[in-house]
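Have a look at these structures, which come just after this line.
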Structure P
Amino acid sequence: GYPAFLANVSRLVIDFNREADAPGLIAKASDGIAIPGNACDGRTRIGWWHDYHDMLGQRIAANRPNLIVSLHSFTPHLAERPHEERPWEIGILYNRDDRTARIALPLLKVAGVVAGDQLPYSGKLLNATMNMHAEANAISYLGIEVRQDLIADDAGVAHWANLLRPVIAACLDHFAREREAGSR
């Protein structure tokens, strides 16, 4: 297994994967649906954002990982376009450092997975966690979005965990070999 650092609220409460000053950090609406509870004074929630990133930064500094995996989910379709299905089962996101994505995407394809490269979202736009904690510290990372209907029950979660485990292991192995070759 791998250690996990989890957000304990939905991104509809506060989106930990956005910069602290980003629009939509505390969304007023999502997919065209108003979120009336988010009309509140957001100072407490922004405090949660800082606490989350401070604690994650401390954890990374104390035990530098070889790879950071950022795992999220996305809806099968947007409410604004209910008849337009999002065809990807999984999306791989990145900003400047695409090395891990270049390892993962072909492995997912071989496994028969319909994977989006920077889809359904672009890691160049919504990637605060990876920017702050991986790229800023020269740590490899893998940004993953799994379609929600595929992980809606225990069997789906187990399936995707089993499917992603060898992909993550291959990424870790690649970077271990790269480090070993560099130390010779």
Structure Q
Amino acid sequence: AITFREFIAAEDLAEQWPLSGWAWDIEKAGGYPDYTLSVWSLDMLQWFFDSPIENVEWTANYMPIEGIDDFKGYQTVGIMKFANGVVGTTMVGSTVAKGLDLSRFEIFGNNGKTILVDWIPSINPIIFDVTLFGKGDDKENWQVEGKGPNIWGHKQMITHFVQACLGNEKAQYDYKAAIAAQKWSDKIVTDLM
């Protein structure tokens, strides 16, 4: 089982995605900011577990944020099941207080072990804290550095796409994966609207 949570302070997100911007325009973005983050999460998780999604259910709450104009806060929760049996939840929100931003990814194995990945930008904006919890008090910890767009894999995806187009790499996904992603994206939009 897995959980993925990402909380971003409303005032920070309002600067990037004001109501007047593309992220709140259904025609341009396909959904709202939480939709964009949800699609990204699903894409990452399908890649991570090397398994297509079998089903998703999504629900959201949108609300004005006191003292922040031209923005809506949101709390969005998704439940998913993968074809390989993995189940999980995602939660993305923009109503946390400034300084409480957090991305957390937890993987609960069938071997009694857990992997916990935390990114807390108010503590360190370029370090991911990764911990493997084993049996009893057994645990290992790594500090993984990622800077700028490399944190989210955008540059790596672009590089792979260009190299695949040039014939230097075999494409990791094909049009079928794109169609599947669009199917689940449409389901998210339907659930959220």
Matching -0.40, -0.47, -1.19 (log10 I(q)/I(0) by the Debye sum over Cα atoms at q = 0.11, 0.12, 0.22 Å⁻¹, for residues 37-124 alone, computed) against labels P, Q points to structure Q
Taking distance in nm of label points 7 Å out along Cα→Cβ at positions 13 and 141 for each of P, Q, which is largest? Q
For the read-out Rg and Dmax of the Cα atoms in Å, for residues 29-84 alone, a value of 17.0, 47 was computed from one structure; give its label from P, Q. P
Highest-scoring structure on distance in nm of label points 7 Å out along Cα→Cβ at positions 133 and 165 (candidates P, Q) is Q
Looking just at mean count of other Cβ atoms within 10 Å over residues 93-100, which of the labels P, Q belongs to the structure with the highest value? P
Work out the source of 12.2 here, i.e. which of P, Q gives that when mean count of other Cβ atoms within 10 Å over residues 5-12 is computed. P
Here helix-only ellipticity at 222 nm (-39500 (n - 2.57) for each DSSP H run of 4 or more, over all residues; to 500) has been calculated and equals -9000, so which of P, Q was it run on? Q
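Just so you know, all these numbers are worked out from the coordinates, no wet-lab data involved. Predicted, not measured: the structure shown is a model, and the values here were computed from it. Cβ atoms are built from the backbone, for glycine too; each structure is taken alone.
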